[in-house]
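Scrolling down, you'll hit the structures one after another.
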Structure I
Amino acid sequence: MAFCKHCGAKLAEGAEFCNQCGQPVTSGVTPEPSTSIQPQAAQQTAASVAAAPTPRKPMSKKTKIGIISACIAIVVIFAAYKVGAVLTSKDRLIDKLQTALNKNDSQAIAKLLSSDDEKLKIDKNSVQGLMNYYKKHPDEVHNLIQSLKSKENSGYKGDEFISLKKDGKILFYDKYVLNIEPVYLDIQTNYKNTEIYVDGKDIGKTKKEDEEKTYGPFVPGIHSLEAKLKTSFVDLHKKDSYTLGDEGTKENIDLELDGEDVTIDLPTEEGSISKAELYIDGKDTGLNLVDNNTFGPVLTDGSMKYSIEVELPFGKIRTDEQPIDDYELTANLVTNELKQTFMDTSVSVAKEWMEAYTTGDMSKLTSATDNYKALIKDRYDFDKSENTAFKGSYLSSIFDQDFYDMYQDEGVWKADVLVKETYKSDFYDPDYESPELEDNENTWDYTLVYDVNQKKWLVDDMSSYYDLDSDNTQTVTNENPTVYTSNWVK
């Protein structure tokens, strides 16, 4: 039985350290007392003890703390590596993009996107066109996400607006960004001082006619482009939606306005009038067509109307509104009031010519010039000499309301009127036949003149016309037709 030399505790058989004090047993073992120990045996025991291995020292508290700290550090570093890998994962970035697109979250999209073009402003307003595109084409969201995830190489764009791009490293991780290529616009316009708008925002004004200028950059997508020109004549305007980015990083946009410079010719002789004021859509333009009869730009599709105010021998007139439907126009100065005067004059002659023709008394023609009276007198004399008698009555006049024209000829104001006259009448030889009244009609192109002495319009001439070719007509009926017969018939 052995005992510890240091504390006296009993030692277990073969123990190298004391269970009580922890001291090695080799240097402090007290053998069990014995009266019969042989010197040789003692020497062998001592030699055996001397040959035993030296036991390890127990770890100190400081050592244990160091080891534990190192293990914790390894765990933390490993966890940080894993977290960093997740945070810099391109799949995570793409998933965030998909979520933002599905939620139509323009602010989140703006935070996710970047561009190599430092001039491109990316915020929730500038990306709205991109959002509009994907909202209108929801299938493209799926195509975009698939294309971003399926390509290993960075910078792949394909047919999409957004590409995945490597942008350096964060520590030892690859850094990915969602890159968007900007779009620049080459905009063509045709008028100076045209204001250009993109999505309602004023981006510039043209400085010359037929200008082509580059604007940008813009985020691709569906955008509203608009051109406005405000003049003293008209507010010209063109607006449309465009998908920008389909054609690459630069697109040509035609924002030419549908306006024309228009020339209005007056049916007057030079020097006969001093002023002809132009009105467009009821507004006084301040232009005198006598001084300059070309103006613009205006629309020539008929949507705009013009009228003219002018002093004429028969009074100051303001024409009815007429469409601007060409870039060269001849003003029609015939007002509705003048139309009525022309119709009244023509109807008066239609009633009076029968009495004058059947009697030979040209004084019956109170609405005709001497020239017209001479025409009727010549016909009266000729038919009488040919023994051609007439019997009949005037029934109605049908006027073409689109035909009236008024103009100046050698200082005389004239007007053309197209009218179809109807009768119950017959021309016959009184020696051999009796009159048989039938429905007859003649279409005449009357020429009226303004007599400055009588201050009235008179029929001056007439020519046969094939027929009326208009649906815009007005009929005047003779309510009490008088039957006239050639007075020389016995």
Structure II
Amino acid sequence: MTDHQLPPVSKPYWHDTIQTESFSSLDKSIKTDVAIVGGGITGITTAYLLAQQDFNVTLIDADTLISGTTGHTTAKITAQHGMIYDEFIQHFGQEKAQLYYEGNDQAAKLIEDIIEKHHIDCDYSKQDAFLFTNDEKFTDQLMNEKKAYDQLNIKSELTSQIPLDIPIKSALMMHNQAQFNPVKYLNNLIEICIQKGVQFYEQTMAIDVEYNKHPAIVTESGHRITCRYVVSASHYPFFDGQGFYPTRMYADRSYVIAAHCSDPYPGGIYINAEEPTRSIRVANIDGEEDLWLIGGENHKTGQGKPTMSHYDALNQFAHQHFQVTDIPYRWSAQDLVTLDKLPYIGPLTKKRTNILVATGYRKWGMTTGTMAANIITDLITETENPVAELFAPARFHADPAIKSFTTYNADVAKHLVKGKLSNSESDISDLQPDEAMIARIKGQRTGVYKDKEKNLHLVDTTCTHLGCEVTWNSGERTWDCPCHGSRFSYTGEVIQGPAKKPLKNIKK
């Protein structure tokens, strides 16, 4: 490939490394102890932990297992979640910042323990993690972050040199972190769960929860899963239950390219402090070949510049700093950010304590998702967990939540109005193959995509969640909602919630 060529299709590397088992959809109503919605690291790990304690567990996914955010991760196992600990100490105090670190550190240890216990081959390796900057403005912030590490007894080192050959001004190293292949890891957990009696169903969308004596999940096909506990591990909570989650978090996208490089990888996992984000790690192919994973370019879903430009920026960065020979993979991921940057883990609301939710991981889902599984398991088994209260969804911190709430919901309102008023002056006849546009057809705002065979696909651009107008994502060929992050295929099918219904097709 030349410097500017990228794979034509977005596809994560992890899914080419192993053949995962497929499961049928749920075709009848059933009963179970715990019903889990979502087949990523949170849902599968929760199923594993509960099955170890002989609970009857059923897990459903609207698509296929490990195909969502977990299957699109860079798969760093670390408690170094960007420039965060000094901020947490300032907002919540040292004790709560300590709990955040300990919860994620314990989750990393749990992953290691599971791998060792079951002899799981998932390319697990210990790595030092580096938070670095090449911007003088951030050197003082890194020093403050180092002071926060010292307050929290986090083993670390402030340095002006890192193993990776890129220009830096300063870096903060967190010792003894890790990385792995998440699909290999979770595929093994699924096999262990099956042996313990866990039932898995794919292509089964949960759309509601009904309450009688016990809660029952209602699926899109009308079947019910009656249970004692519902676990919403579906990235975005599939059931709101007056938790008002759309007003309390926003969706954020990021991008990854996977490159072969002629220079040997020096070890370590890396992320910078400034914008645009640059994240770097290596994946090992068949124990011989290194695939450099270079990620970043965060932005709110459905907003900002054309999405292919983010891949182009990563491509340029890679060629500028490394000896790239080709780029066989590119993919993107979506995650959710809460008002105070702490994930929501625990009872959906104060009144709905047998519906447990886990969301808002802020792109650090390997440790946070595992921690969530641990907290949820302890809540179900009535086991004391010292970090559970910190992440309770019903919490409210005046600083920074009020400011974030106002800013975020003003942004939603702006895009709702902007979408209703926007229009394109382009003519559909000017549309080239593999291009899309917004047009007014018979007075209706319409998304138009012309595929490579020159067939036109027309959809109503009004998001079926709360009525915002979707925008075109050129990198993934999807329609994305700038308000709450729902994503749809170019033919209108739901790819990612909170929307449950497809976009309406419009006749030509």
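Tabulated results
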{"read-out": "Origin of the value 3.4, where distance in nm of label points 7 Å out along Cα→Cβ at positions 263 and 375 was derived from one of I, II", "value": "I"}
{"read-out": "Top of I, II by distance in nm of label points 7 Å out along Cα→Cβ at positions 127 and 431, largest first", "value": "I"}
{"read-out": "Among I, II, structure where relative contact order in percent (Cα under 8 Å, 6 or more apart) as derived comes to 8", "value": "I"}
{"read-out": "Value 0.95, calculated as Rg/Rh (Cα atoms, Kirkwood Rh), assigned to which of I, II", "value": "II"}
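Only the coordinates and a few stated rules stand behind these numbers; no lab work does. As the structure is a computational prediction, the values presented were derived from the model and not from experiment. Cβ atoms are built from the backbone, for glycine too; each structure is taken alone.
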